[in-house]
1. Assign the value 0.60, calculated as FRET efficiency 1/(1 + (r/R0)^6) of positions 70 and 190 (r between Cβ atoms, R0 = 30 Å, to 0.05), to the correct structure from 1, 2.
2. Between 1, 2, which one scores greatest on relative contact order in percent (Cα under 8 Å, 6 or more apart)?
3. Given that mean count of other Cβ atoms within 10 Å over residues 110-117, derived from a single structure, equals 22.0, which label among 1, 2 identifies that structure?
4. A value of 2.1 was computed for distance in nm of label points 7 Å out along Cα→Cβ at positions 14 and 38; which of 1, 2 is the source structure?
5. Out of 1, 2, which one gives 11.6, 31 for Rg and Dmax of the Cα atoms in Å, for residues 102-157 alone as computed from the coordinates?
6. For which of 1, 2 does log10 I(q)/I(0) by the Debye sum over Cα atoms at q = 0.11, 0.13, 0.14 Å⁻¹, calculated from the coordinates, equal -0.69, -0.90, -0.99?
7. Here Rg and Dmax of the Cα atoms in Å, for residues 126-173 alone has been calculated and equals 11.3, 33, so which of 1, 2 was it run on?
Structure 1
Amino acid sequence: MQKKQYISMAVIRRLPRYYHFLKDLDRRGILRVSSKELAEKMGFTASQVRQDFNCFGGYGQQGYGYAVHQLREEIGSILGVDRSHKCILLGAGNLGKAIATHITNNFAGFELSGIFDSSERIVGMQIAGKQVLPYSELQNFVQQQKPVMAILCVPRSAVEDVTDALYALGIRSYWNFSQFDIHMKYKDTVVENVHLTDSMMTLCYRVTELID
C-alpha cells in the first residue's frame, strides 16, 4: 500500500472555505474559476491556492483554471462530506439542543443517530426528531448503532467520566465543546476542540484593538 502523503492541518483547515465558496459558485451556475480569482475572494495568494490543491493532485488546467463543480466534488470527497458517519451527542442542554437541531442527515459528513442526557427533566424530550435517551442506555446503543464520533456538550465536571465511558466503548473521535483535553489523556483519539470562550476572548482583543 502506498504511504499517504502528509498534509498539514493548515491546508486541511482551508479546505472547508474552498468547499463553501465553490458550492456558492456552483449554485450560481459558474463553470470555472482561476486560482487568481479564488485567491482574491478568499484572501490568499494564487500560489497558495495552487499549492493547496497540488497536495491532492492539482485538478486545474493551465489556461482554463478549475472546473467549479468538479473541484467542489473533489474537495467534498477529500473532506469526507459525501459520506454519512454516525455520531451521537452527549448533553442535551441549551448548547447541545442548538447543535442537534443543526445536524441533519449528512451534515458535514455526519449523521446524528442518538442524543443522551442525565437529567430526568430532559430525558424523553424530542430534539431534532429524536428522543433524548438516558446515559444508562448508552452502552447498548453504541454496541448496536456503532457510531464513530461523539459530540460532547456536557459540563466540565462530568466530561472526563463521559469520555472514559465512550473510549471504553471504542469511540475515538470527538467534537469537544468542553474544556477537557481528551487527547492529552487518550493519545489515539481524534479531537476537534471548540472553545467558545477562547473564541470570544480573541474577538474581544480584536474589537479592543479596533476601538483603541
Structure 2
Amino acid sequence: MSRARLPAPPAKASGLKRHRALLGRLAAGFTPEAVALGDSLVAGWHETDLSAATGLVALNLGLPGDRVQTTRWRLAAMAAFAIRPRLALLMVGTNSFADGDAPGTIAAGLDALVTELRAAWAPPVILLATVPWRESPPGRSEADRLALNAAIADLARARALRLLDGDAALGPDPTPGLDADRLHLNAHGYAALSGALADLVRGG
C-alpha cells in the first residue's frame, strides 16, 4: 500500500525516464504561464487544449502512474527551476485511491503538495481536481470515491483553491467520456474537462 503522506520517487524506470524528460524541458528554459501536475489523467491532456482552456501557455507535467507522494517527490526536483506560473492545476489521487489509501491520507498528502507548490513556484491561482468516476478497483467502492472527493472539496475550501469537479464536468453518465478501461479519459472526456477548466478560469 502506498503512503500519500510521504514523498516517494516513481516506482517504474519508465516513470523516471519521463520525469527526466520533463526536467529537460524546464532546463531548456521553457517558462510556462500555467502548469498541470498529476497522473495519467493529466498526462493524457494535450498541452494545446490546456493552453486554450486557460488562455495561458501551458506545460503538462503529468506522469502516468503518479501517486500523490510521487507528484510531491517530482515537484521537489522541479522546484529548482524558478518558473513563476500564473496558474497551476493539480489532478492526482486516482492511483492512491486504487492503492487503498484512506481519503484522509490522500487529502493530507494533497494538502502538503499545495504547500510545497506555493513554496516552489507561488502560483496565484491553484485548481484542485477531484477524482473522476472510474471502475471501482478491488477493495474500493463508489462510496469510497465519493468520500475522497468530499475530502478534496473540503481541502479546496480550506486552502482557497478552485475546485475542478470531474463528476460535474463528465455529467450523470460519465461513460461516453471514458476509454474502454473505464478509467482513462477519451477525447470527449477531455473536451468536457477542458470546458469546465475554462469556466473556472473565466469565473475567477
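Every read-out reported here was derived from the displayed coordinates using simple, explicitly stated rules and does not represent laboratory data. Source: prediction; values computed, not measured. Cβ atoms are built from the backbone, for glycine too; each structure is taken alone.
1. The correct label is 1.
2. 2
3. Comparing all candidates, it corresponds to 1.
4. 2
5. 1
6. 1
7. 2
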